[in-house]
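Peer 1: Next up: some structures, all given as C-alpha cells.
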Structure P
Amino acid sequence: MKRIGRYTLELETKPRILASAALGGKKESEGPLRQDFDQTFSDTMMGTSSWEQAEAIMQKEALGLAIAKAGITAEDVDLVFAGDLLNQCISSTFGLRDFNIPFLGQYGACSTMAQTLLMSSLMVESGAARIAAAVTSSHFCSAERQFRLPLEYGGQRTPTAQWTATASGSAIVTNRGEIQIEHVMPGKIVDLGIKDAANMGAAMAPAAANSYADYFKDTGTSPQDYDAIFTGDLGKVGSSLLEKLLLEEGINIAGKHKDCGLMIYDLEGQDVHAGASGCGCSASVLCGHILKNMRDKSGKYKNILFAATGALMSPTSTQQGESIPGIAHIVHLRTCQDLT
C-alpha cells in the first residue's frame with residue numbers, strides 16, 4: 001500500500017468483498033429497505049433470555065450467513081474483526097466464540113463497520129490474512145439500557161433523539177469478489193463539546209466533516225467523482241450539520257450525500273424522530289442495500305465512499321459530565337466492472 005496525502009492509504013492489491021450479509025429486527029423489516037435484508041427477526045429476544053444474548057445471536061447469524069454466501073467455511077477465515085456498543089464488546093465475543101477464528105475486538109462505537117472493514121482490508125493487503133471478516137451489530141433495547149434510560153422507565157424521547165437499529169452486518173474480505181476496496185482513511189477524534197446524549201448527530205457531524213475534508217484533499221477528488229457519499233448514522237440533525245460544515249470548507253455534497261440513519265426507517269411513519277443510530281444501522285445498510293446495488297449491473301452505485309460515524313462515549317463518561325467525542329473512518333468502494 002502507499003500513503004496518499006497526509007491521511008489516506010491507497011491499497012495496491014485492491015482487496016475485495018467476496019460476500020456480505022445483513023440482518024434486521026422487526027422494526028427494520030417494516031422499513032424502506034426491508035427487501036435488502038438477508039434475514040429478519042420478529043422476536044426482539046430472538047429466543048434467548050436477554051436482549052444482550054439476542055444481539056450476540058445476530059452477530060453469530062450474520063457471520064455464519066456471510067461465510068456461507070462466500071462459499072467458504074469458518075476454518076478458511078484467518079481473522080475476524082468485530083465490535084459493538086456494549087461494555088467489553090460482549091455481543092461480539094459471546095456471539096463469535098464458537099467459530100474458533102482468531103479474533104480482534106474493535107470499538108469504534110457506531111463507526112465500527114467502517115473500522116472493521118478497514119482493518120480487514122489492511123490485513124489482506126499486507127498478506128497477514130488471506131481471508132478476513134468484518135462484523136458488527138447493535139440492538140435497540142440493549143443500547144437503551146446501557147446508555148440512556150431503561151425501557152421500563154418510559155422516558156420521553158427528544159426530537160433530536162435517534163432510534164438504535166436492531167441489526168447486524170458482516171462482510172468477507174479476500175482477493176476475490178466483485179467489489180474492490182481502493183482507499184481507506186482512519187479518522188481523527190473530533191470533539192466540539194456536545195454533551196447531549198440524545199443528540200448523537202450533532203456530536204458526530206464534525207468528525208464526518210473533518211474526515212471527508214481530509215479525504216478529498218488527500219485524493220484530489222470531489223463529491224462529484226462518486227455515485228454517492230454515505231455517512232453512518234448522523235440522522236436528520238447531523239446530516240444537515242455535515243452539509244453546512246463542508247460548505248464552509250468549499251465542499252458541496254448536496255445531491256451526493258446519503259445517510260444510513262435516514263435510509264433504514266420511515267422517519268414519520270415509524271416514529272423514530274431524527275432517524276436511526278447504532279453500529280448495526282450502517283452495517284446492515286452497507287452489507288445489504290449498498291453492496292446489493294453495487295453488485296447489480298443495473299444498480300445505481302458503482303463508485304462510493306462509506307464513512308461510518310461514531311460517538312466515543314461510555315455510560316461513565318456521560319455520568320461524569322464529559323463531552324462526546326466523534327470519529328469517522330472512510331472506505332472507498334468500487335465495482336470491478338467499473339474499472340478501466
Structure Q
Amino acid sequence: MARLEDSLHAVILAGGAGERFWPASRQAVPKPFLKVIGGKSLLASTLLRTRRVADAERIWVVAGREHAKAVRAETGLPARRVLVEPMRRNTAMAVAYAAARIRSEDPDAVMLVLPADQVIPNLRAFRAAIRKAARAALEADVLVTLGVEPKRPDTDLGYIQRGLAVGPKAPGLYRVRRFVEKPNEKTARRYLERGDYLWNAGIFAWSVRAILDELEAHAPDLHRLWGPMLGSRRRPTAEQLRGIYRRAPSVSIDVAVLERSRRVWTLPVRFHWNDVGTWASLAEELGVRPGRSRSVAGRLVECDSGANLVWSEDRTIALLGVEGLAVIDTPDALLVARLENSSDVRKVVARLKSSGRSDIT
C-alpha cells in the first residue's frame with residue numbers, strides 16, 4: 001500500500017460563481033478572488049492551507065476558462081495543474097475531470113477535494129483532520145467527508161446525518177446515514193437539538209480509484225464521457241474537452257455520488273469553519289454584532305447605527321439610525337439589503353441576467 005505522504009493529491013475547486021456575494025463578486029472576478037479577510041484572497045488562503053497537507057507538486061486547481069489566467073497568477077501553479085473547464089457543469093464534472101487527470105499520473109493517488117472560498121483559521125487542526133480522513137480513505141477504500149459540528153440552525157448549509165461509528169479500525173469516524181440540502185429553520189433547529197447532524201463542509205478525501213468506481217456505478221453517463229482519458233497519459237485537447245463538457249450533466253458530486261453510495265463515512269470536526277457563502281456569514285466571521293459594524297473596504301461613518309457590514313471601493317459610506325444592513329457599493333452597482341436576507345441576493349442576479357444586464361453580473 002502506498003504511503004499517504006507519497007500519494008496525496010489536493011484539488012481546489014475554484015469554479016463557483018459566488019452570486020450571493022454580488023455586486024462585489026462577478027463573473028469576471030468571482031468570490032474566491034475577493035480579499036475579504038486578512039488581506040488575502042479566499043483562494044490564496046485556501047492554497048496556504050492546502051500546502052500544509054499536500055506537497056506543492058501535487059496541488060491542482062479546477063477553474064473556469066475565463067479565470068484560468070488569474071488562477072495561475074494567484075497560485076503560481078504550472079499550467080498543467082490548473083484544470084480549465086470550458087463551461088460550468090457543477091462539482092461532479094470538476095471532480096471527475098481532476099480524478100481522470102490525477103489517475104493518468106498516479107493511479108494509486110488519494111484525492112483531497114476542497115472549495116476555494118472557505119475560512120479555516122486553525123491550520124494545525126485542519127491538517128490533523130485531513131490526514132485522518134485521507135488515511136481512512138486509503139486504508140478502508142471509502143469516501144470520507146468532513147462534517148462540522150453545527151453552532152446554530154443555519155438554513156443556508158447542507159447537513160450530514162451521522163450514522164453508526166465505524167469502530168476501532170477508524171476511531172472518530174462514522175458511517176453516513178443521509179445528506180440533507182438546506183433545511184428550513186424549524187428542521188435545522190431540530191437537527192441541532194438531536195446532535196447527530198453535521199454541517200456538510202464540502203471537503204472530501206477518497207482514492208482516485210474509489211471515486212471513479214462510484215461515478216461509474218451511480219453516474220454512468222458522466223463517467224462514460226471520461227472513458228478515453230482513463231487509460232491514457234495524454235491530456236485532452238481543448239476541442240475534446242469542449243465536447244465532453246457539452247454532453248455532460250450539471251450535477252453536484254453530493255447528488256451524483258455521495259447521496260447514493262454505501263461507501264461514505266464522515267469525520268466530525270470541531271475547528272472553526274465558515275463557508276462565507278453570504279454577506280451575513282461574512283459579517284458573522286468579522287464579528288459584526290449589535291453595537292459593532294465592520295467595513296471590509298472603504299470608509300464608514302456611523303451615527304446611532306450598528307451591526308452593519310459595509311464594502312465600498314471608492315466612496316465614504318455614512319449610516320444614520322440603521323441596523324443589520326449589508327451595504328455593498330461598487331463603481332457600477334449598489335446593494336442595500338438586510339443581512340438576514342442576504343442569501344436571497346442571487347434572486348437579484350437572476351433578475352439582472354433575465355433582463356440582459358450581463359454587464360453588471
Structure R
Amino acid sequence: MDSREYETNQIMEKIMSKKNSYLEIDGSMGEGGGSILRLAAGYSILFNLPIKIFNIRANRSKPGLRLQHLLGLRTLAKLTNSELSKCEIGTEIISFKPNIRNLKKNISINIQTAASIGLLLQPVQIACLRYKNPSEISIQLSGGGTIGKWAPGLPYLNHVTYEIFKQYGYRIDFKIMKYGFYPKGGALTEFKIILPKKAIESVQITELGDINLIEGKITCSKTLSNARVAERIKSSAEKLILRETKCNTNVSINYVKSLSTGVGLSLWAKSDTGAIISSGTIIGEKGVSSEKVGRKAANEILEYIKHKIPVDNYLSDQLLPMMGYSKSPSQIKVLKVTSHAKTNLDLIKLFTQRDFRIESKQQYSIISID
C-alpha cells in the first residue's frame with residue numbers, strides 16, 4: 001500500500017459512516033471548501049445515496065454555507081424534486097435525499113450576487129449524467145457572474161469543458177444575454193442541457209498530439225475600451241505564443257455592457273487527438289498591467305504544450321465525476337493533481353468504493369479510476 005492509498009484509507013475511516021441509510025461526509029475533508037458541497041450533492045443524485053454533510057467550510061474565516069452554495073443546493077433540489085434540509089447562510093450541517101425519477105423541464109434562478117454561474121451549475125451538470133427523461137432541460141438565470149476569480153468562466157466552459165463533454169455524448173449549450181463581473185454580477189443567461197442518450201463507457205485522455213492553432217476570447221467591459229485593455233492583452237499573449245511555438249493564433253475581443261467593470265481571458269487549443277487544453281480563466285485585476293495578464297494566460301497554456309499534457313488542471317476537476325460514473329476504467333494525464341482533484345477522488349471513493357490510482361512522474365501525473 002503506497003502512502004497516497006494509506007492516507008485515503010485513513011480519511012475514509014475517519015469520515016465515513018452510514019446511519020439510517022445516509023452517507024455522512026465531513027465538510028472539512030481535503031481542501032475543505034465549497035467544492036465538497038457541490039460535488040457531494042451532485043454525487044448524491046448520480047449514485048442515488050442520501051447524504052449528510054457536517055463541518056461545512058469549518059476551516060474558513062466565515063464557516064458554513066455562503067449564498068452561492070445555498071443557491072446551488074436549492075437549484076439542484078428544485079430541478080430534481082429532491083429533499084434538502086432547512087438551511088440558510090451560515091448553516092454548517094445539511095442533509096440531502098435524492099430523487100432520481102425525473103427532472104423538471106424548465107426552472108428559473110435569481111442570483112443576487114456575482115456568484116459564479118459555472119460553479120453554481122456544477123452539481124446540476126454532474127447529476128444530469130444519470131437521467132434519461134426529459135431529453136433536455138432549460139435553466140434561466142438572472143444575476144451572477146459569467147467570469148470571476150477562482151472559478152471557470154463561461155467562455156472556458158463553452159470552448160473546453162463542454163466541447164470535451166460532447167465527445168462523450170453529453171451536451172450543454174448556453175446563451176449570454178448580459179455579462180456579469182464582480183462585485184455586482186447582474187448577468188442574464190440561459191442553459192440547455194441535453195441528457196446523454198447512453199451510458200458513458202470510459203474516459204481516456206492521455207495523449208496531447210499536435211497543436212497548430214491557439215484560440216482565445218477576451219471579454220472586457222466597455223468602460224475599458226478607451227484604454228484598449230483587450231487589445232493590449234491580446235498583443236502580449238500572441239507575442240509570447242509566437243516566440244515560443246510555431247502555432248498560429250486566433251484571439252477574439254468582445255467589449256460588453258456590464259454593471260461592474262471587469263476583464264477575463266481564456267486561451268485554448270484543440271489537438272489532432274481530440275484533446276483540448278487551456279489557460280483556464282485569467283482575470284484582470286487592479287495593479288496588474290494588461291500586458292502581464294496576456295503573458296500569464298500564454299504561459300499557462302504553453303506549460304501544457306511543453307510537457308505534452310492533454311488535460312489542464314481545471315478540466316481534470318470537471319472530468320473526474322464522469323470518470324467515476326463511467327462503466328469501465330478511465331485514465332487522464334495531467335500536469336499536477338490539484339487539491340480539488342484529490343477531494344474529488346476521495347468523494348468518488350466514498351460513494352462508489354472504486355479504487356483510484358495516481359502515478360506521479362517528474363513532469364506529469366496519471367490519474368486512473370479502476
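Read-outs: derived from the displayed coordinates by stated rules, not from any lab. Keep in mind that what you see is a predicted model, and the values were worked out from it rather than measured. Cβ atoms are built from the backbone, for glycine too; each structure is taken alone.
Peer 1: Output the label of whichever structure in P, Q, R has the greatest value of relative contact order in percent (Cα under 8 Å, 6 or more apart).
Peer 2: When relative contact order in percent (Cα under 8 Å, 6 or more apart) is computed for each of P, Q, R, structure P gives the biggest number.
Peer 1: On FRET efficiency 1/(1 + (r/R0)^6) of positions 183 and 303 (r between Cβ atoms, R0 = 35 Å, to 0.05), which of the structures labelled P, Q, R is highest?
Peer 2: Result for FRET efficiency 1/(1 + (r/R0)^6) of positions 183 and 303 (r between Cβ atoms, R0 = 35 Å, to 0.05) over P, Q, R: largest is P.
Peer 1: Consider the structures P, Q, R: one of them gives 18.2, 57 for Rg and Dmax of the Cα atoms in Å as calculated from the coordinates. Say which.
Peer 2: P
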